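Just below sit the structures, each encoded as structure tokens.
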Structure I
Amino acid sequence: MPLEIVTFTLGPVQTNAYLVADSETGVAAVIDPSWDGHIILAEAQKRNWRIAHLWYTHAHFDHIGGAGAIADALNPLPLVALHPNDHVLWRAAGGGPAFGFNIDPGPEPTIDFYQGQIMRLGNIEFEVRFTPGHTAGHCIFYVPSSDVCFCGDLIFAGSVGRTDLTGGDWSALENSIRTQVFTLPDQTRLLSGHGPETTVGQEKKSNPFVNQT
């Protein structure tokens with residue numbers, strides 16, 4: 001399968017970052033470059049992958065904290081994509097100062113995500129699904145050809161994203177999970193922003209926060 005995924009768990013709140021590549025072309029993206037960008041960069045260099053994109057599920061500081069270090073080492077700069085509803089959060093350094101973290105947010109986003117958008121990485125297509133609730137501009141990325149979805153902080157194994165921060169909305173979060181995650185095939189792997197991976201079928205059956213009855 002041409003899609004390769006390398007997972008890193010980095011930073012002060014153990015955030016998952018995903019280095020993904022089309023192994024046939026060597027073109028790579030970092031989904032949520034959470035922290036310690038040099039570690040992610042070194043792995044890409046070791047595999048001879050070229051990081052061309054930084055894709056953010058949302059703009060919280062612990063999901064963009066490694067972006068500056070990655071971008072500083074690349075020429076040309078990677079293309080940065082984020083939903084426009086989270087641009088204000090990005091400009092506020094992801095809310096990091098409120099928690100005592102001052103990060104370099106890296107290059108300004110130049111690609112605006114939208115519902116149904118297709119992002120291409122080499123020969124692989126990622127479908128953008130707009131999933132507000134954790135933040136106002138949260139998105140997830142579904143890869144039908146690989147039965148995998150990168151779901152940020154929307155849903156976790158047995159849990160869901162918090163909604164008590166700026167832009168959070170519980171009813172929107174629940175609706176996003178029901179309409180954009182639970183409509184995916186049951187075998188779809190869910191790779192979240194924190195914690196272990198799970199599947200759509202498992203969460204439909206047992207996630208206590210989104211009751212199916």
Structure II
Amino acid sequence: MKNIVILISGRGSNMQAIVDAGVPARLAAVISNRGDAEGLTWAGGRGIATDVVDHKAFPSREAFDDALAARIDAESPDLVILAGFMRVLTEKFVRHYDGRLLNIHPSLLPSFPGLHTHRQAIGAGVKVHGCTVHFVTPALDHGPIVIQSAVPVLTDDDEDSLAARVLAQEHKIYPKAVRWFLEGNLVIVQGSVRVKGGSQSQFVMCNPGVS
């Protein structure tokens with residue numbers, strides 16, 4: 001069975017969705033850069049090993065990333081999952097996990113990279129918003145896209161209501177993407193991800209108000 005390590009900074013709702021989905025892997029550890037991350041309590045309560053590598057204890061991003069990588073590598077992971085891990089990772093770190101580092105971003109990339117994606121979407125007047133699971137590359141919020149899910153932007157949406165609708169979709173597509181990886185079904189061809197067999201949709205469109 002393959003090993004996975006999940007990185008979180010807060011409550012880790014996507015981590016919880018992945019665990020609850022019963023993906024075919026051993027969850028070796030949940031690691032946070034914050035000792036007060038709520039998700040650590042949730043994971044520990046389910047018998048999952050947890051640890052903290054506090055970014056504030058290191059003089060630079062590079063030093064933190066080196067320490068984090070050493071802790072991750074102690075688990076011999078086949079896949080590292082970013083689940084609300086709120087740190088910009090160095091190129092050295094990302095390249096070390098090339099092809100086995102997944103992230104979920106709350107927008108339909110390449111639109112609205114960075115922070116405050118829901119505010120950006122409403123401000124831009126788009127009619128469709130969503131989330132993206134992608135392989136991580138050194139370019140922030142870029143990399144081969146595994147799967148996306150779209151939601152309508154409603155006329156009365158604010159950041160909170162739109163965020164909630166998007167988050168419900170994150171909890172559906174992230175476990176699916178992780179399962180595809182673990183089953184060996186993801187292939188990157190010239191920068192694009194294909195799912196072996198071609199029968200599994202890599203795009204989901206939900207109806208208004210449907211989670």
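All of the numbers you see were taken from the coordinates with simple rules; none came from a lab. Bear in mind that the values here come from a model prediction, so they are computed numbers and not experimental data. Cβ atoms are built from the backbone, for glycine too; each structure is taken alone.
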Legend entry - Test item: relative contact order in percent (Cα under 8 Å, 6 or more apart) calculated as 15, pick one of I, II: I
Inset, instruction - Using the calculated result 2.0 for distance in nm of label points 7 Å out along Cα→Cβ at positions 19 and 147, pick out the matching structure from I, II. - result: II
Inset, instruction - Match the computed value -4500 of helix-only ellipticity at 222 nm (-39500 (n - 2.57) for each DSSP H run of 4 or more, over all residues; to 500) to one of the structures I, II, and report its label. - result: I
Inset, instruction - Figure out for me which of the structures I, II the number 0.95 belongs to, where Rg/Rh (Cα atoms, Kirkwood Rh), for residues 35-90 alone was derived from the coordinates. - result: II
Legend entry - Ranking I, II by distance in nm of label points 7 Å out along Cα→Cβ at positions 131 and 155, the structure that comes out highest: II
Legend entry - For 2.2 (distance in nm of label points 7 Å out along Cα→Cβ at positions 75 and 99, calculated) the corresponding structure among I, II: II
Legend entry - Read-out FRET efficiency 1/(1 + (r/R0)^6) of positions 59 and 123 (r between Cβ atoms, R0 = 25 Å, to 0.05), computed value 0.30, structure in I, II: I
Inset, instruction - Match the computed value 125 of volume of the Cα convex hull per residue in Å³ to one of the structures I, II, and report its label. - result: II
